[in-house]
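Each value in this text was obtained by applying a stated rule to the coordinates, not by laboratory testing. The structure displayed is predicted, hence computed values, not measured ones. Cβ atoms are built from the backbone, for glycine too; each structure is taken alone.
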Structure I
Amino acid sequence: MRAIRPRAKGASAEHIVHIDTDSAPRILFYGENFLSEDLPIGTRVIYPRRPLAGLPNPKAAIRYALNHPEEMEPLHALLSPGMKVTIAIDDISLPLPIMQKPDIRQTILEIVCELLADSGVDDVHIIVATSLHRRMTDSEIKRMVGDTVYNAFAPDRLYNHDACDPEGMVTLGKTHHNEVVETNRRAADSDLVIYVNINLVPMDGGHKSVGVGLCGYQSLKAHHTPKAIVDSNSFMDPKASALNHSVERIGRVVDKHMKVFHIETALNNRMFDGPMSFLMKNEDEFTEMDRMKFEAIKWTLDRTPRALRREVFMRVPAPYELIACHAGATEPVHEKILAKCFQQYCVPVEGQADILITGIPYISPYNVNSKALNPILVQVMALGYFFHMYRNRPLLRKDGVMIVTHPCTDAFDAQHHPSYIEFFNRLLPETRDAYTLEQKYQDEFAYNPTYVEMYRRGNAYHGAHPFYMWYWGQKGREHCSRVIVVGSDNATTPELLGWERASTLSEAISMARGTMGRSAQITMLHHPPILMTDVL
């Protein structure tokens with residue numbers, strides 16, 4: 001790979017949609033490493049927006065939101081001595097990477113718990129809303145909520161949600177679409193539920209917080225389906241998402257049975273600072289020091305074992321800043337937070353691409369502190385998340401070619417993802433058809449007593465979880481004519497995923513042009529940080 005060249009003449013730090021004219025090579029994530037690649041002249045490179053300025057006084061903003069909520073009384077007016085209150089909080093799946101201390105959930109919890117104590121409310125439980133995600137460890141919870149809250153509530157009154165506890169779940173009813181609405185019994189029996197949320201992408205928050213975060217398998221079966229994914233134009237665009245429509249129906253039933261006070265937050269996209277701050281820049285704007293830092297980091301990573309590289313990345317927290325906090329009723333709160341999220345993440349783009357290039361990083365919402373980004377999660381990052389990072393219409397046109405960069409190592413975390421191992425090695429060799437997998441095998445995995453026990457007592461994702469991850473990619477699979485992975489370290493993984501292999505990005509582009517033609521429009525999504533496109 002060639003070294004990064006100096007800034008192209010006339011390049012501007014304000015350009016978020018850049019047309020390459022033989023300027024600097026572009027940096028792509030390649031798992032726990034980077035590639036530095038020249039792109040063909042005329043390639044459109046889409047950069048994230050600059051981070052919005054953080055609120056100067058986050059604590060004051062949170063208190064203001066609690067005292068001036070949307071379509072509800074102030075939180076203090078909802079409290080009285082002797083009442084039962086349950087606080088639910090988002091789990092470790094966001095934000096990505098983890099935040100620098102203090103986590104915004106800690107800040108909110110300390111303010112809310114102080115208010116509860118001042119109001120004489122003693123019956124308080126804090127539940128990590130894991131849904132069918134893995135249980136967080138004690139140390140992970142402690143880091144997230146802070147020492148004060150952890151020491152006051154753990155372990156009896158601060159714990160993970162258990163979607164498979166027959167005594168801990170209750171069915172509230174069904175929607176008019178016959179979707180089962182089940183939730184955590186402690187929350188349902190409470191006089192007030194306070195939900196503390198982080199919106200990392202627009203599919204977070206709103207009715208999804210309680211309707212999914214505290215639900216069980218029967219509720220998730222309503223919308224975590226291949227059909228719901230394919231019927232969603234993009235599940236990052238809630239108004240155009242069939243999945244979100246189902247979640248909203250479920251959430252409205254929840255709101256009829258439970259009094260829920262939502263506290264939603266939006267963060268900016270300041271993912272890196274210090275030695276890694278160059279990743280927030282357009283390569284044409286690199287200083288000499290930035291170029292030296294990148295070359296030094298890449299030289300080191302090239303010579304470091306994968307497990308150690310992963311450990312280094314996982315231990316670098318992100319300096320996210322709070323850019324909005326709203327509280328009160330579900331829908332008006334979420335509408336305001338979504339507006340701020342779109343302001344931070346959406347980039348207007350003219351026209352679709354014939355060939356779409358994106359690097360796949362070391363992390364996803366489902367492998368935080370895991371030993372690997374396993375092949376199923378590589379697939380969901382590519383065809384589930386990055387493919388869907390758009391509004392209006394897909395960035396990649398129908399039957400276009402998607403190129404991703406990742407080693408696709410056949411590695412799994414047996415503690416976190418045991419059902420993934422069986423799914424990958426037993427089911428995918430038989431069929432990649434999501435509809436067949438759903439009908440033939442999903443319930444078998446969901447009710448497998450070993451997987452249930454590992455979910456409830458260990459730190460494993462639910463047995464059905466790899467199915468959902470495979471479904472997330474269904475629209476992308478049906479939309480793309482080819483998916484080509486650059487730099488796979490084995491042939492088996494791409495073959496099972498239905499992907500093709502290329503040794504270099506140049507080779508992948510040549511393969512894609514064989515399908516799309518020499519004049520094909522090529523676009524690169526420049527992650528990190530994450531971004532969305534408004535495709536005109």
Structure II
Amino acid sequence: MKICVLIPNEDALAQAGVRIRYGRIQQILAAQGHELSIQAIDSFATRAQFVHDAYIVSKVYDSRSLVVARLLAGTSILVGADLFDDYFTQLNDTRLVRFQQWMQAFCASANFMLCSTPAMQDVAGQFAPGAPNLVMNDPSPPVTSEAIEAAAVRKLEEARATRTLRIGWFGVGDNPYFDVGLYDLAHFSDALAKLRGRGFDVQLSILTNRRALTPANLAMLARLPVPYDIAEWSEAAERKLIEESLVCFLPVNGQNFSIAKSLNRAVSSLSAGTQVLSPGYPLYRPLGDFVYRNADAFAADLGAGTLAIRPETMPGLMNVLKSWADPDEEATRFISFFERIHPRTPPTPPKEGVPPTAAVIHGQRSSADAHKFAQRLRMLSVSSPFCRLKLNFDARFEFTSEGAVAAYVAEKWTLRLPRRSLSVLSDHGRILDTAYTKVDLEKIPGNPNFAAAGLGRANTLASVTASYPSTMADIEKVLSFVFPGVVSYYSENARLPWRATQQAASVMLERQAS
């Protein structure tokens with residue numbers, strides 16, 4: 001089988017989710033005669049490039065992935081999402097509305113869901129209850145019991161010889177929506193305080209992303225109860241930190257976002273013979289007694305020379321790693337899942353000359369990339385009256401000085417429209433570099449009267465918030481009539497609670513009530 005993972009951009013190749021989750025099974029699958037490729041979604045410039053048996057969307061929470069899902073709907077090519085992070089179940093957090101709407105729209109075309117943890121599997125079941133899903137554990141790096149044992153013995157001997165307890169913390173230090181990362185490190189630091197005065201000098205090393213090193217976060221770290229140094233994360237630096245640390249400190253808070261995380265940081269640490277101390281939510285419970293839950297237990301074992309990873313416990317550790325992070329086992333489960341759900345017919349790229357089946361409606365904060373991607377795949381790129389981009393759209397909706405809305409469709413599409421659509425169009429002229437026809441909105445069924453246009457034209461936060469849902473709903477009505485069979489998606493990056501349609505809002509409210 002040929003399977004492709006779609007990522008937001010080339011920078012995502014360095015993220016742990018892609019690097020660990022897929023990079024560690026690529027060669028194993030290749031040896032079995034399968035192909036697993038990882039590609040930035042914007043690298044697809046034509047429909048003819050979709051030649052894989054299945055596509056896995058990884059953290060592309062925008063209109064590009066929705067266009068791909070719609071494009072492949074009804075073909076023999078599978079499309080689904082890999083759910084790493086829970087941005088979807090916090091229904092009281094209005095900043096996450098756009099993620100919830102993306103999830104609803106994507107699941108309408110999804111054939112499957114991959115999930116990083118059982119917690120994420122529950123989320124997938126809420127949004128796509130009929131879609132097959134698989135919990136895929138993050139594989140460990142190549143390991144041997146001899147190498148782990150040697151590393152664990154060396155680190156304990158070095159700590160005793162130098163009387164220095166080297167502790168490591170690594171990871172993404174911030175998140176735009178949740179207090180995590182460095183916040184957890186600081187707020188669970190009482191565990192670090194308990195390691196002082198045990199006959200060892202405590203030295204903490206921190207590796208994190210540059211964006212997280214804000215004045216506020218640095219001030220928070222300044223109150224840590226132990227000496228520390230801090231550096232920018234890189235894959236090589238992480239590897240070096242784990243190799244040099246006797247213990248990695250990995251606290252976890254109990255919010256939905258955190259408890260759905262995978263085991264990869266603890267697995268990476270244990271695989272290098274590094275002890276793990278993880279106070280807070282028991283995320284790493286599957287790894288059993290190889291993860292310390294409190295500092296006193298770790299300090300007692302350190303004093304006695306009986307740390308969790310030691311020669312006597314190696315058989316148990318290897319069994320745990322094999323159960324939860326074995327690359328060969330994960331590769332087998334991965335490919336078996338796709339072989340079970342695939343229709344076993346050769347992939348046929350979507351046809352080029354058919355009418356568009358999706359429209360991307362651009363909100364107040366969209367992107368030129370979303371516009372270009374839709375047009376490259378022969379889908380519609382549509383500007384709403386709120387859109388600030390000056391581009392050659394396939395259809396455009398604009399506020400008029402009279403407090404109404406004017407709608408236009410690019411002339412190039414008229415040759416593919418049915419007679420009923422042509423009956424509402426008339427010549428207009430050029431806007432920017434594109435020739436347009438004008439839509440007679442009074443002839444559109446469903447009463448798309450854009451009643452809130454006068455309010456939306458005021459262009460204030462309050463007026464846009466009040467007029468956004470009904471205006472977007474009316475745009476959908478117009479597009480559905482002019483382009484029969486088209487499904488509308490939204491490109492909106494504003495962190496505001498703008499429900500694209502009343503229908504989407506009602507669905508989410510029903511779920512919240514239940």
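A few remarks follow.
- Structures I, II, by mean count of other Cβ atoms within 10 Å over residues 41-48: label with the highest value: I
- Read-out distance in nm of label points 7 Å out along Cα→Cβ at positions 193 and 441, computed value 6.2, structure in I, II: II
- Ranked by relative contact order in percent (Cα under 8 Å, 6 or more apart), structures I, II are topped by I, which has the highest value.
- If mean projected area of the Cα convex hull in nm² is computed and equals 23.0, the structure in I, II: I
- Cα Rg over 2.2 N^0.38 Å, for residues 105-416 alone derived as 1.07 - corresponding label from I, II: I
- Identity of the structure behind 0.15 (criterion: FRET efficiency 1/(1 + (r/R0)^6) of positions 49 and 425 (r between Cβ atoms, R0 = 30 Å, to 0.05), calculated), options I, II: I
- When distance in nm of label points 7 Å out along Cα→Cβ at positions 153 and 273 is computed across structures I, II, the figure 2.7 traces back to I.
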